[in-house]
Structure I
């Protein structure tokens, strides 16, 4: 039952049939049809119930079976090493925010074509909101009556979730608001968090998934109501503006590719490959200063549920002695990432988890050749870049950092969004986005009694494969 998302009772297609039916919906990992590996695939199993000649009595019996299956499926989550799931209460009331212009502009079509049916199968009530302009989602998150919703779900790229998180953190009741479970469905071109969530769902061992497979995987987790804690990172810009980030802070090559590839968004995730090749042709070295607080040196008493940036010095103050100051001042890129994936096909921090309490800091110093940099990004597809032995690549686990660009021209991005250029500081807040404890498990009724003659399997509609209960 770990792969079951729902079950419903219904009458037969033939009015002369006195029997009733219940259909269970599964999304198990099965071998791909056209390539190696496994991916979630929809499986429907239908049963006929006909213990008596009374159609209404048979329908009541079918509903009893369906209710038992629904309750049993709610008790069982996929078991993965290192993954501790909480649960959203059921029935779960969901607000779904869709950016119709994200990525290739197909987010709304993908929602109605795939996700809508999954939510119906799982009996998840939802309200669909189409965003109309930039920061629309931020405004909604800041002003919404969150008591109406058990979860907020974003179907877009990573930028819309960035808006929602910062809208929640701008509320007076931010401590409760940020505990609202947040969901992500891939609808953009980057989809880094969606790819990371898929990766975590397999305890770090999930096979890569793209496009429809990734959407199906994230949709399955949404229907099961599974939640985990997630760290947030506070980012201070030179203007003293403060942002909250869930994905990354980038300067140099990665930020350039992210911003410059925006004009290729109509081609989807391929935009990043095109942007990488274009930026390699005009590789730039940036001068700046970088310092960080190693994870091992961070105070153990830092409060997880606090907005206070207790690890950061004042912007005009020198960094404490416990910090490490990088001697190099010429960089090709600096990337601070807190999820496993930088894009659907880039596993930048393969050992990261959503709540490991650290920032995974990568930087590449000047002197690296274009072919060597390209090899790093090609190896990143499978998370193998750290094994390349590149002397210009440095990786550290940190709790806080300070970046001071000296080069007058450049870009800094936060969660893929371009922000003002200048000195920046950041600190991780472990478990700041921690959902409330899950609701008590429902009582499961004993299954109805049935004899082989009164309960029979029926072929599923639509030609889907059968799965035995």
Structure II
């Protein structure tokens, strides 16, 4: 391992430690010593990285790194001996001892390994491509030009090409035949796996990670709750949540931002129908933890105390603790006679038994799939409804087509009757891994749009730009001006 891979993060930690010491105790020595030494380490790491990129070693960089690590070992070791405090003196002293030994080893062995010329060229080319591909795609997503970026790749390399994204080798395939291949291949041909950073948040026993019989077993258990015949009985509860939401956040207002309100609504529906959590302190805590988890899910996966990803992991752990308690409550309720096992998703999964009256899925699988359903059912539905509101404001003919009379609403009008070739329009995926909650999302969307178009008309305050992060989202949350209708609102 090259020295700069450790030195730059090591320097950042020392800088942050110095700032924290100053903020906590007002210690100017901590600020000057920590920030100064940390910046010198970062500079030394940069010297080593720059030399390595040219096929050389920077022994000046190694010398500076060694001296800084030795000084930190001495200073923080003395402080630990005086205070006996493990944090931060003991930890920093321990890390600095290891880094000093590492740097001395590097000096003794001649520095970083410099590849042969051919190997060096391949390494540098791969490194440059990995950075370039990732940055170009992220920039295109933020500018909402990702489709053009991908089309340019297709024109240059064809419908199948290899690239590197976020440090991982990636194959890009395009077209309906590619979609068919992905959706019809089994786990022996095409495996399904999320990045390790996401797996730590959602768990390794959720549908995204399972294959073969395990995938079928868990999916069948989820399907008992999410199949269309079962969802009919939940329409009333879903409609109740939509009515409460509109009464609280829309009625009496002149302007609203659609996206954040739709996120609130979809999460309340998830809490009520999937978890059986009523409004109150528990639901509010869950909302806060969930938002913290989502914010860090697509961040740089560095697990340090000050990072978004670390906060996301902590929030995930808090949610799991709440779900564990909730599963215990549902299990005790089901032990009583007369309790409906289909009243929410957790109760349904707990009550699913095989021919030997054994639970089909265990508690860890229930918890991991609850985390998945909560994540998958939140951003997707809220973004879909937000863009429907945008389309209805932009095109009055579409509004008129789905609402011929203010007192009558026919959800069938939203169905596209046109003939669409297979594997071309795939909003919910396809094959054995098609989204198990697509009917849930469809009903949720129809009820929400029904209530909005029968109670309000609206217009965009600004047809603002939207980006992909990774979902397409309006940059300003889609602000609209709303005008209540005077017609019957209880239809």
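No value in this document is a laboratory result; all are computed from the given coordinates. Because the structure is a prediction, the values reported are computed rather than measured. Cβ atoms are built from the backbone, for glycine too; each structure is taken alone.
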Review point. Out of I, II, which one gives 14 for relative contact order in percent (Cα under 8 Å, 6 or more apart) as computed from the coordinates?
Key: II
Review point. Of the structures labelled I, II, which one yields 80, 57, 57 when Cα extents along the principal axes in Å is computed from its coordinates?
Key: II
Revision key, fill the gap. Ranked by FRET efficiency 1/(1 + (r/R0)^6) of positions 36 and 276 (r between Cβ atoms, R0 = 41 Å, to 0.05), the structure on top of I, II with the greatest value is I
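Can you spot which of I, II the value -20500 was calculated from, given it is helix-only ellipticity at 222 nm (-39500 (n - 2.57) for each DSSP H run of 4 or more, over all residues; to 500)?
The read-out was computed on structure II.
Which structure, out of I, II, was distance in nm of label points 7 Å out along Cα→Cβ at positions 68 and 396 calculated from, if the result is 6.0?
I
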Review point. In terms of distance in nm of label points 7 Å out along Cα→Cβ at positions 44 and 356, which of structures I, II is highest?
Key: II
